[in-house]
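These are the structures in question, set out in turn.
What follows draws every value from the coordinates through simple rules; no lab data is involved. Since this is a predicted model, take the numbers as computed values, not measurements. Cβ atoms are built from the backbone, for glycine too; each structure is taken alone.
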Structure P
Amino acid sequence: MIRTLAVSTLALGLAACATPQQTVDVAAPVQAGDSYYVKASAAIEARIAARGQPRAKNVILFVGDGMGVSTITAARIYAGQVKGRDGESYQLAMDKLPYSAFSKTYTHDSQVADSAPTAVAMTAGVKSYNGSIGVTQAASLADCTTAKTAGTTTLWEQAEARGMATGIVSTARITHATPAATFAQTTERDWESDADISAAGKAAGCTDIATQLVDWGKTNGDGFEVILGGGRSGFLPNTMADPEYPDQKGRRQDGRNLAEEWLEGHPERKVAIGIGAFEQINFDSDIQVLGLFEPSHMQYELDREKDVRGEPTIADMTEAAITRLSRNPNGYVLMIEGGRVDHGLHAGDAQRALGDAVALDEAIAQAVAMTNPEQTLIIVTADHSHTLAMQGYPQRGNPILGLVKENDRLVLAADGKPYTTLSFANGPGSVCRKQPDDKWLCDRPDLTNVDTTALGFRQQALIPMGSETHGGEDVAIFAGGPGANLFSGVMEQNEIYHVMARSLGLTR
């Protein structure tokens with residue numbers, strides 16, 4: 001059985017400001033000779049020479065997975081309209097951060113990236129292959145053993161070596177690509193449990209991501225202080241019923257209960273399952289917490305209230321993480337991922353994606369309110385974009401999820417049918433359908449009498465895909481705090497790591 005331990009009500013206060021961190025020599029990361037690393041390091045060094053280098057005590061990296069510029073714009077309007085405000089002029093918390101830039105998201109082998117190497121660009125400062133985590137361009141995707149010979153040292157590992165506190169928060173599985181990039185090394189991002197490796201016909205030399213997470217704390221200081229997200233099935237054996245879903249079992253085939261193993265020998269550690277256990281934990285203490293709130297991903301923000309089991313929001317988890325990590329006088333490094341923004345977009349479901357983008361923004365506001373801008377560098381960005389488009393000439397105040405109207409009249413396309421402000425270039429909402437004779441017919445449905453604002457409506461798309469794809473355009477970076485002055489113009493995505501590392505004094 002998983003021990004679900006609770007101590008006291010969640011404390012909201014911040015620890016008192018501590019003394020500045022001391023200068024400590026930290027070994028160069030193993031990827032320091034990689035060509036992408038070298039080039040990005042030099043680019044940031046040039047910016048430091050021109051602009052100076054304020055020193056940060058803490059870094060919080062917010063990643064809106066898939067949150068491209070069109071998604072941010074739509075989320076801004078959506079957030080304002082939900083509050084009964086003028087959506088177009090509404091300001092998100094991320095909008096208010098004083099510095100901004102664009103990030104180029106291509107990878108070593110692809111024009112359009114997936115979440116794994118783009119996360120690694122930010123956590124380790126290199127560009128690598130789609131589908132890989134924690135490895136450089138020297139790795140071979142056909143040989144999982146090269147994850148060890150061509151691995152990377154992440155900012156989180158450097159922080160642990162410095163004696164700083166570390167944490168990861170995600171609304172996706174904690175073993176999913178973005179959070180895993182803080183600790184894992186693998187040539188296959190989908191190997192989240194040993195069952196995934198077995199299904200791929202691999203075994204020798206391959207270690208699943210959940211196991212790597214548990215082992216990470218054995219070799220990197222005292223390990224993560226805070227791990228909050230979904231994905232507990234990858235930690236539980238396939239003979240064990242899930243604590244909240246009795247009809248579901250764990251996924252592990254090796255018989256191991258990794259949640260129990262994470263607790264062994266560490267009385268200061270606690271595993272939290274469910275909202276009740278989370279709310280009773282005193283995060284203003286020297287505990288380490290592994291919170292696994294769903295067998296797979298956490299609920300979409302707009303679906304959470306329908307789930308009688310309950311989950312913490314991403315803002316709740318952000319508050320808890322900052323409360324705990326702020327206790328370390330040496331500072332902290334924290335990643336917070338809005339992982340389900342990406343999933344809503346893949347599903348062609350703009351409303352659920354926007355709901356999660358707004359929830360992430362509420363977490364950003366929480367972080368800004370809880371931190372000292374003279375000590376904490378806050379960065380908000382995306383790993384990649386999607387094909388979401390905002391189109392037509394809708395009148396000011398038109399519902400962002402609605403049909404395009406001008407002068408209060410529906411605007412008709414050339415086919416005589418109305419269309420929504422938001423649509424996708426491809427995806428499951430495609431207007432093209434395969435017919436019984438295996439031929440394809442593209443005939444756009446008439447939306448005149450359809451409630452396009454209803455939860456679950458899929459925006460129309462052109463190219464038929466079971467899952468909408470990522471987009472390859474640049475994404476936004478917003479930043480505030482010490483080191484934020486280094487963000488401007490168009491930057492390589494892996495330069496984000498170098499800004500963080502240099503601002504913390506973890507690299508030279």
Structure Q
Amino acid sequence: MEILPTKPLNQVDLSIAIAPNIFEAYLNPDLLLSLVLGNLLSSRLWDLSARITQKLKNNQQTTGGTSEAQPAQLAFIRAIQKEIDRNFTHLHQSEVSAIYGELSLTNEAIRLGQQNIDQAVSELKNFYGRNSLNLPDQVNETLASVLEQDKFPAFYYANFDVIRAHRFLKGSRHTPMGLTSCLDEIAIFSALAMTLSPGIVANVIALSCLTHYTAFGWNETGESWWFYGKNKFFTQSDWKLHVEQEFNGDAQLAFNHKFRDFNRITSVAGTFNLKNGNTSIAAAHIDELVDKLDQFFGCRLEQLDEGLMQPRGTMPEASIAPILRELLGTQAIEHARARLLNSDEGACKQALYSYRSLQVKDFLPYLQVARNNPNCKNIGSTLKSLQDAVEVVMSLEGKVSIFEDRNRLAMPDETLRLRTGSDIDLALLLHVLVEHFLAATNNKSATFTLVTDADSFVCSGDFCFSLGTMTMTNPPTAGIVMTFSDSAAR
């Protein structure tokens with residue numbers, strides 16, 4: 001049995017990059033590329049890039065430059081890795097469940113296909129059964145138990161600013177820059193790498209499996225590196241020393257200890273599935289990637305060899321590929337925004353949805369994703385009245401966007417979790433709460449949200465509520481700038 005792909009990015013599903021979960025990301029591995037592009041739209045990511053560059057320059061001035069063992073190109077990459085290590089908190093599975101909740105495997109099978117979820121669950125059970133992450137036995141047993149209960153921690157992947165907005169939820173004295181998973185870290189790492197000059201980064205690819213994502217890359221002189229995750233960065237000489245000291249020179253054994261389940265390569269051109277041989281990466285580019293991996297790891301990895309022995313199923317290059325190649329080394333947010341914000345290309349639109357922009361023509365993708373937010377769905381389906389839905393929204397303390405920007409949209413679970421939102425964020429939350437309540441009570445009334453320049457209104461039947469005044473009112477008849485409904489588009 002093999003995982004069946006969902007709609008490829010060449011047939012763009014605009015909703016997929018808004019807030020993908022662990023299963024959606026595995027079924028659509030190219031969406032990692034959209035998350036990277038979405039991060040390039042964030043002014044805060046570019047601010048972080050500037051701080052990293054300035055800090056490294058200051059260090060070089062203090063120490064008199066980089067050493068021969070740490071060339072300038074590698075120094076920049078390692079500086080990115082250290083910044084992620086220092087400033088972001090990587091959540092473990094139990095923390096994900098506590099903060100973000102849990103996914104229903106039954107609901108995911110309905111959305112994504114029973115065969116897909118069955119195969120993913122099989123891989124998860126195999127992964128945790130072998131304890132591939134060397135987790136404490138108690139954590140490992142807990143995850144196995146959660147799977148048996150038809151659930152899994154709600155790993156969601158998002159843009160840099162959503163990650164940053166969650167920074168206060170860890171409950172520790174030190175407030176990090178954001179809360180991350182491995183995929184988030186790779187998307188941030190790759191976006192930061194793309195902001196550097198072209199000579200520093202010639203290519204970045206992701207080596208991944210269902211449960212872990214890593215970044216591998218090299219510069220224009222061929223020096224390569226592997227960002228395995230927080231606190232784990234290897235240059236080629238680092239890796240060679242690790243293999244010799246810890247594994248008696250057995251490179252495959254060393255790799256298996258880190259990443260036995262590796263089965264995907266994602267490059268700017270698309271994905272190479274090592275399990276079935278399907279790829280959207282050109283043969284010449286695959287040859288280049290194989291050569292770089294052989295040189296770095298010191299052997300032909302058996303996982304890679306398995307993929308190369310499969311009958312090659314070729315697919316068109318991902319439509320996002322030329323955009324990524326164009327923006328690699330762009331070094332200016334103005335260039336990135338000019339390229340992404342004013343294009344009708346599906347890949348650029350997808351990046352806008354990842355960024356959560358409301359400068360889009362179609363709001364239905366946001367509504368489709370909002371309806372599947374698990375925590376909001378659980379609350380909405382247990383409400384006793386529409387007034388209960390209103391009270392959930394009115395109980396939230398904050399009335400400002402998590403982005404500090406009314407032109408960007410938070411998902412309902414994010415608004416609930418962070419207890420703040422603009423009138424549009426609150427309206428989307430109320431909208432889906434009302435829909436879930438109506439569905440639970442077999443009420444067929446349609447729900448729609450109307451947004452003006454100053455307020456948002458959620459309406460259904462005789463019900464209409466203003467999120468600006470927090471009162472019942474009549475629907476607006478003029479000045480409507482956007483509508484959330486099953487049929488609405490700007």
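Tell me which structure, out of P, Q, gives 0.65 once FRET efficiency 1/(1 + (r/R0)^6) of positions 127 and 175 (r between Cβ atoms, R0 = 25 Å, to 0.05) is calculated.
Of the options listed, only P reproduces it.
Can you tell which of P, Q yields -14500 when helix-only ellipticity at 222 nm (-39500 (n - 2.57) for each DSSP H run of 4 or more, over all residues; to 500) is derived from it?
It traces back to Q.
On mean projected area of the Cα convex hull in nm², for residues 367-414 alone, which of the structures labelled P, Q is highest?
By mean projected area of the Cα convex hull in nm², for residues 367-414 alone, the leading structure of P, Q is P.
Out of P, Q, which one gives 1.2 for distance in nm of label points 7 Å out along Cα→Cβ at positions 159 and 407 as computed from the coordinates?
Q
Can you rank P, Q by relative contact order in percent (Cα under 8 Å, 6 or more apart) and just name the one with the largest value?
That would be structure P.
Out of P, Q, which structure matches 18.1 when mean count of other Cβ atoms within 10 Å over residues 143-150 is calculated?
Structure of origin is P.
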